[in-house]
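A short reminder: the numbers here are calculations on the coordinates, not readings from a lab. In this text, all values refer to a predicted model and were calculated from it rather than measured experimentally. Cβ atoms are built from the backbone, for glycine too; each structure is taken alone.
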Structure 1
Amino acid sequence: MVVQLAEGEYGKPSLFDTMIAEQFTPPLPVTMEGPVAVITLPEIMRPSGDKLVIRDGSIYLLSLLEAGGIDYAFEYRSVSETMNLPYVELPASINLGEESYSDQYGKVKVILGFQRFSSIGQERTGMPIVYAITVPANAPNPGLAHEFMEYVVQESGKGRPGWPAPLPEGLTA
């Protein structure tokens with residue numbers, strides 16, 4: 001989604017094709033539904049060459065990066081900061097991180113070819129990324145869990161100055 005949005009941001013109409021779509025055989029199809037670019041992914045995401053690497057999780061990409069197997073990776077900024085890695089800050093219009101750009105992000109939709117997603121829907125329309133937190137219904141200590149959740153979502157728990165705040169009484173890290 002980010003690379004597709006970058007096409008408009010940087011005036012490079014073939015950026016997604018060059019960087020991603022053409023790295024598959026056959027190339028990933030991108031169609032237009034009005035102003036929305038629709039990217040259809042195959043069941044198996046296996047690039048045909050060595051210019052694009054896809055892994056199931058950050059840990060695998062970070063291992064490749066550390067070993068020199070890849071030169072760069074798309075990661076959340078929080079992962080880069082946690083791992084003390086340099087990163088490039090993307091403009092808000094493409095970084096999927098700003099509520100005020102919801103309409104812009106919605107100009108890209110991905111259709112997942114993975115059958116394992118069929119029960120929860122295979123279409124994902126671009127929108128701001130949010131983190132979620134919950135207390136499981138069967139939590140052994142729901143009171144403490146709710147207290148911890150409040151700690152996490154309070155202003156001092158958002159990685160801003162003053163973080164980390166002291167944990168509530170009775171909680172340990």
Structure 2
Amino acid sequence: MPTIVFEGRIITIDTVEDTDKAVKALSGETIIGIDTETRPSFKKGIQHTVSLIQLSTADTCFLIRLNRVNMPDSLISLLENKNITKVGLSLHDDFQALSKRRKFNPGAFFDLQKYVKEFGIEEMSLQKIFAIVFGQRISKSQQLSNWENDVLTDKQKQYAATDAWACLRIYNELKQSKQQ
């Protein structure tokens with residue numbers, strides 16, 4: 001199976017001011033892909049807080065480094081916005097992890113794991129769902145990398161952007177096939 005990656009613009013954000021600009025850019029969207037990344041722990045009982053939130057349109061993905069900016073008011077506003085649907089996978093887990101940084105009331109979220117069941121897809125991982133829908137593979141090689149490194153590598157950025165964009169792409173494809 002061929003491997004696919006997000007080929008749009010990837011904008012890494014590590015200031016509150018740039019977070020505000022990203023949220024403003026996304027405020028005109030009606031639907032975006034969302035995902036999070038957390039620094040892995042290889043010791044029993046140790047869990048890290050979410051390091052990165054990815055917010056993607058069809059052609060641009062914002063990688064907001066929560067370990068640098070935490071959860072600014074503008075980001076909370078976006079997450080609570082009921083006019084912008086945020087499409088992701090296993091969102092309940094993301095909500096719990098994000099709320100450890102700062103409490104918020106999720107608005108207009110759409111979990112693909114529930115939606116794909118309507119199409120007879122029983123797989124729950126993004127990689128498998130994407131392969132079933134598109135016949136293409138998403139690499140997961142960066143999943144266990146350190147998302148709190150001083151500088152994210154190009155491979156980390158590509159991986160993170162691809163995950164959020166893939167959620168949006170799956171949703172759009174399934175929605176379109178349902179309407180036909």
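Structures compared: 1, 2; top value of distance in nm of label points 7 Å out along Cα→Cβ at positions 20 and 36, i.e. the largest, recorded for 2. When volume of the Cα convex hull per residue in Å³, for residues 44-107 alone is worked out for each of 1, 2, structure 1 gives the greatest result. In this comparison of 1, 2, the computed figure 8.1 for mean projected area of the Cα convex hull in nm², for residues 84-147 alone is attributed to 1.
Comparing distance in nm of label points 7 Å out along Cα→Cβ at positions 12 and 92 across structures 1, 2, the highest figure comes from 2. Of the structures labelled 1, 2, which one yields 11.1 when mean count of other Cβ atoms within 10 Å over residues 28-35 is computed from its coordinates? The value was obtained from structure 1. One of 1, 2 was used to compute relative contact order in percent (Cα under 8 Å, 6 or more apart), and the answer was 31. Which one was it? The correct label is 2. With Cα Rg over 2.2 N^0.38 Å derived from the coordinates and found to be 0.98, which of 1, 2 does the value describe? Comparing all candidates, it corresponds to 2. Source structure of the calculated read-out (helix-only ellipticity at 222 nm (-39500 (n - 2.57) for each DSSP H run of 4 or more, over all residues; to 500), -11500) within 1, 2: 2.
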